[in-house]
Structure I
Amino acid sequence: MMKRSYTLYIGVLLVVCAGFFGQAFAHELQPSSLEVRQLTAERYEVIWRAPIYYKKPHPAKLQLPEQWQTVGEPTIKQLSDSALHRRVVSVPNGDIEGGVIRFIGLEATITDVFVRFIWLDGTQTRAIARPSQPWVEIVAQRSAWQVAGDYTVLGVDHILSGFDHLTFVLALLLIVSGARRLLITVTSFTLAHSITLAAATLGVMWVPGPPVEATIALSILFLASELVKVNRGLPSLTAQYPWIVAFVFGLLHGFGFAGALSNVGLPQNEVPVALLMFNVGVELGQLLFIAAVMVLFFIVRKVRSEWPAWARQLPAYGIGSIAAFWFIERVAGF
């Protein structure tokens with residue numbers, strides 16, 4: 001195990017650094033949102049939140065169906081992290097179903113748009129526009145297959161852009177030895193965050209978002225200290241009982257996943273499907289990450305068989321430094 005570790009640390013450090021820089025810009029890559037709320041039989045309120053994109057106005061432009069006529073003057077409110085566009089439109093006969101809303105320029109970005117329609121009777125439907133499909137068709141009720149596809153992709157997107165969650169998984173990969181123990185550990189983590197994700201999303205439990213995010217950073221810092229112990233040959237709780245540690249912290253990470261899901265919400269008519277497939281998407285993204293790390297391990301091992309002794313601790317201190325930075329940043333944001 002020690003010899004194998006020598007051959008892999010530099011590659012792992014590159015993964016960690018990539019996550020650090022990605023997290024530094026993550027707030028500029030937040031998804032946009034569009035809310036279309038029916039006010040009367042023929043009038044709708046349209047609220048388009050376009051986040052700051054790499055310190056510039058979001059390049060995507062909202063294009064509503066031609067038959068929608070703007071009533072009064074549209075307003076724009078500039079917030080610290082986004083621009084809020086609001087207008088009221090009049091639609092002949094009040095029927096918007098079948099219309100297409102386009103986001104011109106979204107294909108040149110790497111962000112999604114969460115779209116929510118709120119009808120006069122209080123029912124809601126949701127859709128997601130992506131760079132690969134920068135438009136949504138308005139339907140009063142989406143099929144179970146459409147909901148499943150949307151929320152699976154949403155789960156994959158969330159985990160692959162959640163550098164804190166990925167760094168936690170990376171630390172587990174470095175600590176846990178043996179394929180069987182690793183499988184049990186990842187399964188334990190999955191089971192735990194599935195429990196709290198469902199409980200928080202369905203309103204059974206609630207925990208404030210900022211403290212959760214700060215504590216997630218602390219969980220990564222804990223694993224970094226455990227990795228230092230493992231590298232020095234000292235007893236480690238995580239190395240001895242990785243599935244227990246993964247389960248306990250997995251409960252915490254589930255609340256973090258729920259915070260992301262609450263931003264887009266769940267379709268009223270397909271709650272079980274949406275929740276299940278979001279979780280499936282998270283797991284698919286997690287498996288993709290693990291596979292990518294394993295491929296990187298293999299490549300680095302082929303490039304060089306041994307690395308200097310000081311390289312052993314680089315991933316542990318790199319992960320710890322990043323986690324400490326995230327913790328301070330998140331606490332300061334309370």
Structure II
Amino acid sequence: MNSSPFASLVIVNWNGRLYLEDCLKSLLASDYPDYEVLLVDNCSTDDSVAFVQSTFPQVKVHRAHRNLGFAAGSNAGIRLSEGELIVLLNPDVIVRPDWLPNLVEGMFADETVGIGGGKAYYPGGRTLQHAGGFIQAPLAIGNQYGRGEMDKGQYDRQREVDYVMGAALGIKRSVLDQIGLLDEGYFLYYEETDLCFRARRAGYRVLYIPDAILTHVEGGTSSQGDYAQFHVSHTSRWRFVLKHYDVSRLLSELPGEYAYLAGGLCRDERRGLSTAYKTILRTLPEILKAKVRDGANMVSDKDQENIARALWILRRRVMGDGRQALRASRGRK
């Protein structure tokens with residue numbers, strides 16, 4: 001790199017006071033010469049804002065009037081930012097001093113790179129959490145290279161991936177100018193995957209950069225494994241599927257969704273899936289408009305009917321399988 005592009009580090013926070021001190025200390029200790037840090041607070045009920053304003057006055061703070069979610073919160077920060085590179089961050093990350101210069105070097109060495117992300121460890125710094133992400137059939141189950149593995153250098157090579165995690169995702173402003181901001185139809189989950197797929201559709205590469213190293217608590221500021229989390233995550237998964245799969249592929253992978261429903265899902269996940277299918281049915285016209293807005297072909301009325309019918313059947317199936325599982329469990333007692 002002949003020069004250092006100005007970078008904007010945008011943290012979206014909701015009740016993350018417990019993590020913010022370590023996060024901000026690590027960001028402000030960066031070896032990189034030219035950057036700003038912005039905090040978008042999604043109407044936290046803890047003392048996140050007061051703490052940051054008093055302890056880290058160099059951090060720009062934007063207070064949202066409600067919990068916008070990650071996508072809309074990120075967009076609010078992007079609109080206030082000035083960087084040629086924007087990095088979206090969660091408050092429960094801790095970065096190494098050379099994380100940002102390594103991320104910038106990897107992304108700006110090649111003009112075809114639009115989005116980049118680094119290597120993430122679980123707390124403790126030995127077990128890998130993320131070395132790039134990939135989407136699995138059926139129906140867009142997100143997964144991550146290296147997850148749960150001890151780091152033995154097996155993911156030390158830069159390579160293209162389907163997506164990088166939104167906890168620490170870098171994107172060039174020029175790419176956002178071309179493809180648009182994050183889709184605010186996602187409240188949480190899959191918004192970074194959607195952004196990566198839109199960038200790839202526009203001809204840009206999504207790059208895993210192993211020297212950009214951080215630690216991520218994961219789920220530190222969101223619920224995990226309860227009804228609300230299952231509802232939001234499956235709703236986002238289906239929004240992604242409908243936006244990025246053509247109808248023939250979506251319908252061909254439905255047997256895999258049926259098989260998933262027939263597995264040993266807990267009660268909260270069944271309830272979450274049922275509500276997710278209902279939510280997607282209600283918002284289907286808006287999702288298909290977003291699909292076209294992002295450059296895909298229109299979906300015919302007949303195909304819309306086929307999608308709606310499939311979602312209705314899935315909802316009946318998950319509710320029916322749940323009742324059968326409940327009866328079986330009662331019979332074993």
Structure III
Amino acid sequence: MSDTADVVAVMSPSGPESDPHATTRPTAAKGIEGRTPWQLAWQRLRRDRVAMVSLVVIGLIVLMAIAAPLAALVTGHPVNEQYRTIGLTPDGLPRGPSSEFWLGTDDLGRDILVRIAYGARISLLVGVASTILTVVIGVVIGLAAGFLGGAVDTVLARLIDVVLSVPFLLVAIALVSITGPSLIVTVLVIGFFSWASVARIVRGQVLSMREREFVEAARSLGASNSRIMFVDILPNVLAPVIVYASLLIPVVIVVEATLSFLGLGLAPPTADWGGMISEAQTYYTTSWWFVVFPGAALLITTLAFNLLGDGIRDAFDPRSERLMAK
């Protein structure tokens with residue numbers, strides 16, 4: 001009788017042998033892990049080889065900017081030191097690349113390699129500082145316009161339209177001409193005339209989500225408008241802001257170089273890529289290195305930031321064709 005009971009128990013549908021997935025379900029459940037949109041975006045970005053190479057290049061440029069004093073120490077050439085005897089030819093022309101001056105000299109006999117390294121500091125500082133200022137102003141105004149609505153939205157939206165209609169480069173040149181060239185003025189001018197695009201992006205995102213359930217729940221719990229805007233809504237609109245900011249940095253670097261090229265950037269003898277290219281205008285036929293190396297530094301920097309920005313944009317958009325093909 002006991003043997004029969006044992007056989008029935010084994011063959012019973014409630015036994016473990018009757019369900020082939022009984023032992024695999026817990027294992028499968030453990031293999032499924034929740035991932036936030038930020039984690040998914042980072043995984044996609046890591047699979048983007050172009051973006052990763054661009055990130056490495058940007059890291060090297062940042063390292064070069066940080067180690068600029070070390071470059072001056074290794075070469076033995078201070079950034080503004082003029083070597084009119086060994087740094088210029090008997091005809092007074094810049095000397096080409098050599099063991100003494102690795103990338104050649106400029107029209108005053110200064111070491112181009114050292115000046116490029118110090119110029120990276122200016123370009124990165126202006127690019128990052130202006131972008132941060134732009135994002136802060138644009139996010140605050142965009143959140144206020146989209147969430148508060150009504151008369152506030154009307155006034156701020158018209159202000160955004162006015163700023164976007166201003167010819168940025170011409171006004172920037174005029175303001176810098178009036179106030180005089182300086183690092184702070186350059187950052188403020190670029191930041192002030194660039195925030196409107198960020199504000200428009202944020203405003204559109206906030207308008208689409210201010211009536212959603214999580215916002216209504218926060219209101220019902222008595223949360224203030226500032227808490228809802230900056231704690232509940234802001235994290236949900238950061239992705240497009242980060243994408244725009246990553247693509248804005250190279251634009252700001254080019255604008256700063258343009259102002260310096262026109263003589264409206266930092267005052268000489270500060271090392272600046274745009275200023276170096278401007279100084280090389282009359283020497284490009286006889287001293288190619290004078291214009292090629294600063295121009296290459298500007299090109300590589302802006303290209304790396306643009307490619308990284310494209311990669312970040314694709315990482316936050318899983319529907320893009322390039323990611324679907326991977």
If we compute distance in nm of label points 7 Å out along Cα→Cβ at positions 103 and 207 for structures I, II, III, which one ends up with the highest value?
III
Determine which structure produced the value -22000 for helix-only ellipticity at 222 nm (-39500 (n - 2.57) for each DSSP H run of 4 or more, over all residues; to 500), calculated from the coordinates; the candidates are I, II, III.
III
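No value in this document is a laboratory result; all are computed from the given coordinates. Since the model is a prediction, treat every value here as computed from it, not as a measurement. Cβ atoms are built from the backbone, for glycine too; each structure is taken alone.
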